[in-house]
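Before anything else, here is the set of structures, which you'll find just below.
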Structure P
Amino acid sequence: MSQEIIKDIRQAEKEAENIIKEATQEARDIINKAERQGLDILEQARETARIEGKEAIEKLKSETAKKIEKLQSISNKKCEGLTIEAQARKDEASAYIMKRIVSFYGHN
């Protein structure tokens, strides 16, 4: 009977070792799976950030282009106004010069 008990103990020890090996392997598998999932999540987050960053840049480019267009329009209108004002002053200056010339030679 004692040999049978020893045999049962050895069998129980072998089973325990197998259970430990299986549990260790299962733990490794779980860790590996978790690491892969973590890397996948990180890659997805990077891709999402890249896409959102690209979209934000495109939106800012579009807004900036609209602002530039508006400022160019304002600038063009101011230039037109200055051109008209300069032309008017040019005509005024020409008339003044002619008046002075006529007045100068008219008195001599």
Structure Q
Amino acid sequence: MSEESGPAAGWLPHYLLLYFSEPGARARVGELFPAHNAYARAFAQEHPGEPLLIGPFPEPEDGQPGALSVFHDRDVAAEFAAGDPFVVQGAVSEWRIREWWVSPTSAAVQAD
């Protein structure tokens, strides 16, 4: 399977929004979290079902993302990142979107 050909039958494309921060940026999370949380709630009201999941990794690791969000739509993920106070205020130095194919054998898929 390649991204050009798309996922195999039954596989569901999702989009992972990955946030990367410079060392020390985590110190600003407490200051910016209320604005980020309010933004995420308002965004979810305007975009029902998006983001599907959102949250930080509990321990930072060098070179790895500090937070991850899962979306159904790539453009919606990009829109979210562009307006997120963590990004706008500089706590996130870089963000990326990766396509992720969810297996049809996943419990969440079977529940639908």
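Here, each number is a calculation from the coordinates, and none is a lab measurement. Model, not experiment: these values are computed from the prediction. Cβ atoms are built from the backbone, for glycine too; each structure is taken alone.
Just a few scattered comments:
- Origin of the derived value 102, 9, 5 (semi-axes √(5λ) of the Cα gyration tensor in Å; candidates P, Q): P
- The greatest value of distance in nm of label points 7 Å out along Cα→Cβ at positions 23 and 95 among structures P, Q is that of P.
- Comparing FRET efficiency 1/(1 + (r/R0)^6) of positions 15 and 55 (r between Cβ atoms, R0 = 25 Å, to 0.05) across structures P, Q, the highest figure comes from Q.
- Comparing mean count of other Cβ atoms within 10 Å over residues 7-14 across structures P, Q, the highest figure comes from Q.
- With distance in nm of label points 7 Å out along Cα→Cβ at positions 39 and 71 derived as 4.7, matching label from P, Q: P
- Which entry (P, Q) yields the derived value -9500 for helix-only ellipticity at 222 nm (-39500 (n - 2.57) for each DSSP H run of 4 or more, over all residues; to 500): Q
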